[in-house]
Structure 1
Amino acid sequence: MFRERLTQAMALAGSNQSKLARDAGVDRSTLSQLLKDKGARLPNAQLVATCATSLGVSADWLLGLSDLPEQAADLIAAALSMTQAPRALVDEQIFAWHQEAAGYKIRHVPAGLPDMLKTDAMLRWEYQPSLGKTIDQAVGASRDKLAWMRGARSDYEIAFPLCELTSFARAEGYYADLPPDVRRAQLAYMADLHRQLYPSLRVHLFDQRQLFSAPITIFGPLLAVIYLGSNYLVFRDRERVTALTAHFDGLVRAATVATRDVPAILDQLLADIT
């Protein structure tokens, strides 16, 4: 296996015995013996390490101890990255991740109300301070992206705190000074969308006094994203995506309002707005 993988690594790197011998600081005859000797002889650890470094692969992979040829630093970089999160209705990176995961279930814990369930009036109220005169163009561009996301053959499961919804309905905290007509239209819109799109859209409401979740989005088995505010923390390794999926599923199991009861809650909050 060592001979096969060393030969494969040289081919992928565009190298040969002479070049690898120079890069690794060994005699070409030493490499030739390793590649042609049919015995069980293996090189020492230093030679394995220098060959791996020269060819851009991991020593574990050369020795058959791993199925991943990437070096540890490259694996970490691929599994975990930080991406800028611009203040936008639907930024290009989020949209690209949705396109990548088309057909997979999308699990989402929003930072507030879910953007894909907001009315144009709500989007304008929320983003006007940061987008200024470009708000109309931003709403128009985002409307097309949100429509694509809603019709992309992906099931959407959304979980967020019940207190976020009640604070919105009562214009408390973040939503202070939000006009009653905008709140009424938003609640009615969410209830209608839930009824139209269920079961491909399922909303769950949990008690934030019992559970807490940072804003996250899990794009099927492909990647998971934690929203930090100015950046996204992106995980692509299976272990962490699975762990964050289990975290989301825990929110769903512990939800105080099941998805089938969400429209009734929205209707009640709507009726309470004077």
Structure 2
Amino acid sequence: MNDHRHLAVSAVGPVATVTLKRSERANALSFDVLKELEFVALSMRDEPDIRVVILTGDGKHFSSGADLSSPSPGSGPTAALPLVQRRRHARMGGRVIRAWLDMDQISIAAWNGAAMGGGGCLATACDFRIAADDAFLCYPEIDIGINLQWWGLPLITRLAGPSRAKRLVIGGERIGAALLERWGVVDEVVPCAELLTRASETAHFYAGKPPVAAQMIKRSVNAISGAFDEAVMHMDFDQNLLTAATDDASLARRTYRTPETPNFTGN
């Protein structure tokens, strides 16, 4: 089941486990990692005996989000591409999230350490989230001058509510596991050493339910809660291309993680 460079995929009975294997980069999501994540999610259509999929990160962290060492759609080698191709490139993250949302199988995020930016989008795209006591969520996009994309905004708004979503996405606050559980973003918090054991127990519980009924219910709940997602988020990648090209974004990137206090102008 495993033929990937950046992921480990294994199965025990009806439960598959997908593990991000870039611990040296805190499981950052490069374009190649995203392609593998999309492929795995789509390939589950041909795995009728798999009923639950666990997603986790190797090492200390679930995922630090988009790999900032990789060129963004508007910079590096991709900057020379025509805009029509850059828009397609920018849609990749959203495609991955949609693939995990639309997976027939029940999905569980076994959330260890950081879930930042796109890593948070991945975690919130799963049906359930079991967090280690060292887990935290942070969307740092605002502090590098760009919007949150990858369908992350409706996902966190549904889980946390509008005000708390604004704290996370506009404020860029780092919120730990205990508060995330109180907010309803995670379903359960366990000691780090027990994370995969508890995720496996939960996975086998849901794997024991009648799969056709369970999968139909999942799709119906997602359809009800996400009925307006496409109308709102169909251009989040265009917003990203726009915000990334602003003077403020350039200033934010230059001063990110430095003592300098940026003076944003709105340009």
Structure 3
Amino acid sequence: MIDWVIYVIGVGLLAAWLLRTSLGRRSLLDAPLRRNSMAPYTPFIPFFVWFLGFALVKSVVDQFVDPAPGVATRFYENAMFATGAMVTVLCLVLPLAHIHFARGLKGFGLRWRTIPRDLGASFVHLMVVWPIMGAMFFATENIGELMKGPGFEMPKHETLQTVTEYTSTSLQILLVFVAVVVAPLIEETVFRGLFQTTIRSYLGRPWMAIIVTSFLFASVHENFTHWPALFALSMGMGYSYEKSGSLWRPIFMHAIFNGMSVAAVLAE
């Protein structure tokens, strides 16, 4: 019942936005510029450090640590991911933003005084994109059934699957922290903050930057059946960033979505 209420409100908000902005064509005419001096390759530096660095460090640590299978292994892997991601954000992404963006982190979109307003707006923007994501999931499931048969079932995200498999309190707390805090911070600062800004700076078209970034964002996730819904979510987060100039909005949208997904699995 709650899902349907959210869908109805979201569809209403989406319809109002489409009418007000001429089907979105006028929606970003007043999007604030984020003046910066980033080269085209700059966003790839933290991106590859994040992915390749984690794999390299894990392979080295694995030579000295041999955790038992099960809960210990899952805890170890997620702890390693969280540590690597936070180190990448604090030691690489934020320093790059401070150096390359006019007005430093404020120009990057991280202004403390806007947090209360951004938190409220993130709920509204997520509600707008929610029915679109639902439609993407529905379409993917139906296409999967046509191709694989009536027994087709979309696999859960690895984190959600781990939550359902293990009842360890410490592991579940870590997974919630990774999903609600770590993943939104690393993914939004890299994809929205660096990639989307760089693409817009060189193409000069905010919607094109949002679309290209959303393709990148969806494609780095392992399960391709989630890509259409993730693309829709990314479009909403990218729009929110361009419209407001605040990076807190996509971070909060990402965190709320992940939190609701984990909460739904735990409730089951």
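No value in this document is a laboratory result; all are computed from the given coordinates. What you see is a predicted model, and the numbers here were worked out from it, not measured in a lab. Cβ atoms are built from the backbone, for glycine too; each structure is taken alone.
Here are some notes:
- Here Kirkwood radius over Cα pairs in Å is compared for structures 1, 2, 3. The highest value is that of 1.
- helix-only ellipticity at 222 nm (-39500 (n - 2.57) for each DSSP H run of 4 or more, over all residues; to 500) from the coordinates reads -16000; which among 1, 2, 3: 1
- When mean count of other Cβ atoms within 10 Å over residues 114-121 is calculated for each of structures 1, 2, 3, structure 2 gives the greatest result.
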